[in-house]
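Input: structures, listed below.
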Structure 1
């Protein structure tokens, strides 16, 4: 099984030849488009966004699916952040506003 138990182990995984190969396959399969945007009728590609590979069943809980094509999809950076409930914060004059 792939070790993703520490930040260092995940970094090693994401720099591995196996991950790079599978990542290329997912990009090609999904036509270099964010799948959530596509489902909403928008075209989001590398021309207008940063594309990331998302583990549908999260890597930390399902390391055995780390390289399984059916568990991977392309999401743009914004959709990937929504999927993981990451919030953008902007700071103005030492005050934090959440959007």
Structure 2
């Protein structure tokens, strides 16, 4: 097991103009781990952010595999909807 932390660089426009990091994701021991800040007043902005992220992920698959952006986006949509259907929230502790 490697203890090396591998990080991405900030995008070039952030290096030039600055910006605020709102989300950092890592895979650690086979699981997703993250740190974040709320960043937006309304949750709908996170939905827009997730849609933009899905589009960019689909484009990466287009450039790096034989998959089209439409195929990749369709697979992402199915997995996202399936994942959201499984979301549960633990009830708050009773004091």
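Which structure, out of 1, 2, was relative contact order in percent (Cα under 8 Å, 6 or more apart) derived from, given a value of 26? The correct label is 1.
For which of 1, 2 does helix-only ellipticity at 222 nm (-39500 (n - 2.57) for each DSSP H run of 4 or more, over all residues; to 500), calculated from the coordinates, equal -15000? Present the calculation step by step, with values, prior to reporting the outcome.
On the way: 1: -9000; 2: -15000.
Only structure 2 yields this read-out.
Here distance in nm of label points 7 Å out along Cα→Cβ at positions 10 and 58 was calculated and came to 0.9; which of the structures 1, 2 was it taken from? This value belongs to structure 1. Comparing mean count of other Cβ atoms within 10 Å over residues 18-25 across structures 1, 2, the highest figure is found for 1. When volume of the Cα convex hull per residue in Å³ is calculated for each of structures 1, 2, structure 2 comes out greatest.
No lab work stands behind these numbers, since they all come straight from the coordinates. Keep in mind the model is a prediction, meaning the values are calculated, not measured. Cβ atoms are built from the backbone, for glycine too; each structure is taken alone.
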